[in-house]
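These are the structures, in structure tokens.
What follows draws every value from the coordinates through simple rules; no lab data is involved. In this text the structure is predicted, and so the values were computed from the model without any measurement. Cβ atoms are built from the backbone, for glycine too; each structure is taken alone.
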Structure P
Amino acid sequence: MDDRELDPLTAGTVALLQTLIRNECVNDGTAESGHETRNADVLQGVIEGPGVVVERFGPTADRMSIIGRIEGSDPNAPSLCLMGHTDVVPVNRDGWDNDPFGGELITSPDGVDEVWGRGAVDMLNLTASMAVAFRHLADDAAVGRFRPTGDLIYFGVADEEAGSAHGARWVADNHADSMRADYVLTENGGIHSGPAESPFISVNVAEKGVAWRRLTVRGTPGHGSTPFRGDNALVKAAGVIQRLADYRSKPRFTELWRTRVDTLGLTPEWADALLDESKIDDFLDDLPVPKLAAYLHACTHTTFSPNLLDGGLMKTNVVPDTVLIEVDVRTLPGDGPDEVEAHLRNALGDLADHVEVEPIMNDESSISQIDTPLWDALHRAVNVPFPTATLTPQMIVGFTDSRIYREMGAVAYGAGLLSPSLDSSEFGSRFHGHNERIDVESLALTTRLWDHVCRDLLAK
């Protein structure tokens with residue numbers, strides 16, 4: 001595909017997304033990873049110029065976040081922040097059909113032009129489209145075609161993938177006034193569902209809590225040649241892991257879940273099962289689509305996933321005395337630290353007294369109301385390309401930096417606008433998966449969405 005076939009905003013988003021992917025800002029969870037300054041440098045080159053105040057913040061020179069601001073005419077008017085993170089998760093290159101950091105523009109067998117690479121979906125596509133729209137609005141502001149009353153802020157933020165300690169959380173703790181906003185748009189939304197003639201477009205208004213835990217299991221060291229009646233920490237840890245994997249918390253439904261079911265276009269039998277706490281678990285057990293079952297389960301349960309095992313300096317002929325297990329816990333609204341502790345004790349049973357539990361993250365579920373000017377502006381913007389579409393509020397099962405803004409009192413939505421032909425299950429599988437990619441039509445729709453929303457909300 002020739003970039004010259006694209007309108008300037010879409011071409012700019014495609015090119016910027018390719019560059020951000022190629023910068024390979026991989027965050028493996030360690031303080032030394034990420035290197036988001038590479039993407040901060042690129043984004044600064046895009047957004048800076050007349051009428052834009054740019055600031056950079058970070059705990060180290062290699063983990064910078066960038067904030068750009070177009071000042072409004074009224075300091076008391078509501079402000080809007082476009083926030084996208086600049087880091088990506090690691091990859092297993094062997095699972096990819098194309099270079100995960102090549103940022104290639106490839107035409108699929110069915111004729112769809114797509115940008116490939118880690119972060120194309122999560123969430124460099126939004127980070128890029130927001131920057132391009134922001135620069136376009138700044139150019140219009142410089143010549144009087146865009147006159148915002150409130151500030152428009154661009155926030156390219158580091159370290160979202162590992163919990164935000166070096167990104168949004170750090171900036172909030174050290175430079176809160178620079179990132180503060182009344183309204184925030186970030187990841188992820190824009191999925192079409194329901195009938196094509198009157199589709200529902202998802203907007204993420206809430207997210208599950210994150211309560212990561214580190215479990216320490218202890219034993220007695222010894223020689224591997226004499227294991228009989230031994231006290232092997234790894235064997236104990238295996239039992240702990242299996243009980244966590246087998247644990248089923250009770251289902252619980254929120255109003256957002258009921259809204260979600262209403263917009264999925266399900267048969268009455270499926271809808272009934274998904275809205276009945278006595279039926280849903282058996283239904284999900286029998287559902288022949290594993291990925292869909294996993295998603296629906298996550299929407300309705302507090303979940304526990306043991307994902308990391310560390311036995312220290314382990315050796316084949318040494319019985320280990322200490323094993324660490326890190327567990328990804330995602331909580332429903334209403335489940336705080338006390339409830340997580342109760343879940344763990346229920347899951348582990350008689351093993352609970354042999355496990356030391358340490359919190360790693362402890363952010364509870366968050367939600368933003370929808371009776372806001374931002375919601376109305378989003379609806380009008382979506383209706384430009386899709387006049388019969390209706391916004392539908394959703395809760396996502398992962399976490400985003402929205403939670404930090406909500407703690408600060410902001411209304412935060414995960415938005416975007418994807419191609420109607422993009423299958424939601426296929427799209428969902430690309431998050432942290434192999435062959436991550438985004439189609440150019442979605443990039444075009446999303447870039448225009450930000451432009452429309454900003455003008456509608458801020459230029460009165």
Structure Q
Amino acid sequence: MFSNEVVISIIVLLALSLMRINVVISLIIAALVCGVIGNYGVENTTLFQALEKTISSFTGGLGGGAETAMNYAVLGAFAVALSKSGVTDLLAYKVISHFGKRPSGRSVFWFKYIIWFVLTAFAISSQNLIPIHIAFIPIVVPPLLGVMNQLKIDRRAVACGLTFGLTATYMLIPAGFGQIFIESILVKNINNVGSQFGLVATTADMTKAMFVPVLGMILGLLFAFLVSYRKPRTYAEVQEKNADDIAERVAHVKPFHIWLSVIAIIATCSTQLATNSTIMGGLVGLVIFALGGVFRLKESNDIFQQGLRLMAMIGFVMIAASGFANVINTTSGVKELVDALSTGAIQSKGVAAFLMLLVGLLITMGIGSSFSTVPIITSIYVPLCLSFGFSPLATVAIVGVAAALGDAGSPASDSTLGPTSGLNIDGKHDHIWDSVVPTFIHYNIPLLAFGWIAAITL
């Protein structure tokens with residue numbers, strides 16, 4: 001397994017990222033490693049030819065992340081316009097005024113958990129009730145950062161809450177994005193392969209099978225909130241804001257602009273739902289702010305440039321991740337990794353379940369999308385599970401969890417990039433150490449453990 005090009009490239013990616021090497025650079029290097037190892041020697045391919053083919057695959061796949069990058073750029077511009085309306089200052093002022101300049105420990109305690117709960121609820125709702133996915137994060141989170149700093153909230157806990165809502169929800173609830181993942185991808189692919197073996201999965205089966213693994217994620221979320229990141233964390237600001245400074249700025253905030261902000265947010269979300277385009281939603285919001293006088297039309301270039309600066313890193317990561325995923329898919333590494341599980345060398349059900357989940361983790365962390373992992377693993381996993389004597393429900397659980405593993409905790413996943421896009425507006429939240437590592441620890445490890453339990457007991 002450890003000689004496989006996909007595994008080696010993912011290890012390289014994670015090692016470089018943990019060394020605080022830029023994620024984009026890490027993705028490019030990992031893609032080169034994967035492509036060169038996977039292509040060198042195949043049909044007498046020379047080292048130079050392997051490198052040339054890898055570069056071609058990487059650049060050919062970059063376009064797949066362009067739309068997502070543009071989404072982030074437009075949402076970044078919208079977030080800048082939103083801050084200009086005065087909502088950020090007003091929200092911070094209201095909180096500071098409520099708690100006083102020296103807030104009590106008890107009031108801070110309760111308000112801290114209210115913020116965590118509300119943002120987690122937002123993330124859950126973004127998958128089904130209002131299916132806008134990560135689009136809400138650059139809009140909702142940045143205005144709250146000043147409040148979080150005042151309350152000394154650890155942003156890693158917030159990242160865990162957001163990632164939980166973005167991943168656990170589609171795994172369990174067959175609505176919105178969950179309907180796409182469960183019905184259109186999981187159930188469809190399992191039935192396509194399982195029909196010849198007499199295996200028929202339903203949406204109800206998926207919900208039952210995923211309950212135990214998601215329970216593990218719930219425990220991980222509670223552990224993050226109540227144990228890991230419970231203690232206050234101070235974030236140094238470039239310019240410390242006190243109640244008097246904010247009060248002075250709030251005095252110049254026009255009530256009309258506040259109401260305009262509410263209308264712009266509603267219009268942005270509604271337009272996205274109607275057009276299925278985050279770009280169009282963000283554009284409508286920007287137009288409303290411009291027409292309402294929050295910024296002048298001639299300032300639109302500056303607004304967009306500021307938005308680009310805020311979101312450029314996230315956008316480039318998504319573009320590079322798309323290229324990396326294309327390189328992975330053009331090699332035989334993924335197929336060999338999956339096929340290796342069916343060699344017959346594995347005799348234990350427990351070992352087989354663990355290895356299938358582990359391989360799913362590696363594939364999803366590399367590709368960055370659990371939705372794309374299902375078609376890759378299903379054709380091998382379904383007959384393999386049945387050959388080991390796993391029940392239909394256990395088979396469904398193994399395939400579902402193997403696909404979902406790695407979505408949280410991947411440097412290239414929108415489940416981690418989304419929270420970073422909102423929490424790192426001021427440059428105080430590191431993508432790898434503050435989003436990827438915390439979510440990997442609190443979700444992938446419980447998913448691996450509880451997914452294994454589900455496979456053995458169901």
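For mean count of other Cβ atoms within 10 Å over residues 24-31, the calculated result is 17.0, so let me know which of P, Q that is. So the calculation was done on P. Where does the value 1.28 come from, among P, Q, when Rg/Rh (Cα atoms, Kirkwood Rh), for residues 136-199 alone is the thing being computed? Answer by label: Q.
Have a look at P, Q and say which one yields 19.9 for Kirkwood radius over Cα pairs in Å, for residues 224-415 alone, as calculated. Derived from P, not from the others.
Source structure of the calculated read-out (FRET efficiency 1/(1 + (r/R0)^6) of positions 296 and 440 (r between Cβ atoms, R0 = 25 Å, to 0.05), 0.05) within P, Q: Q. Among the shown structures P, Q, from which was the value -10000 of helix-only ellipticity at 222 nm (-39500 (n - 2.57) for each DSSP H run of 4 or more, over all residues; to 500) calculated? Working through the options, I get structure P. Looking across P, Q, the calculation of Cα extents along the principal axes in Å, for residues 56-183 alone that yields 52, 36, 22 traces back to P.
Looking at distance in nm of label points 7 Å out along Cα→Cβ at positions 16 and 320 for structures P, Q, the greatest value goes to P.
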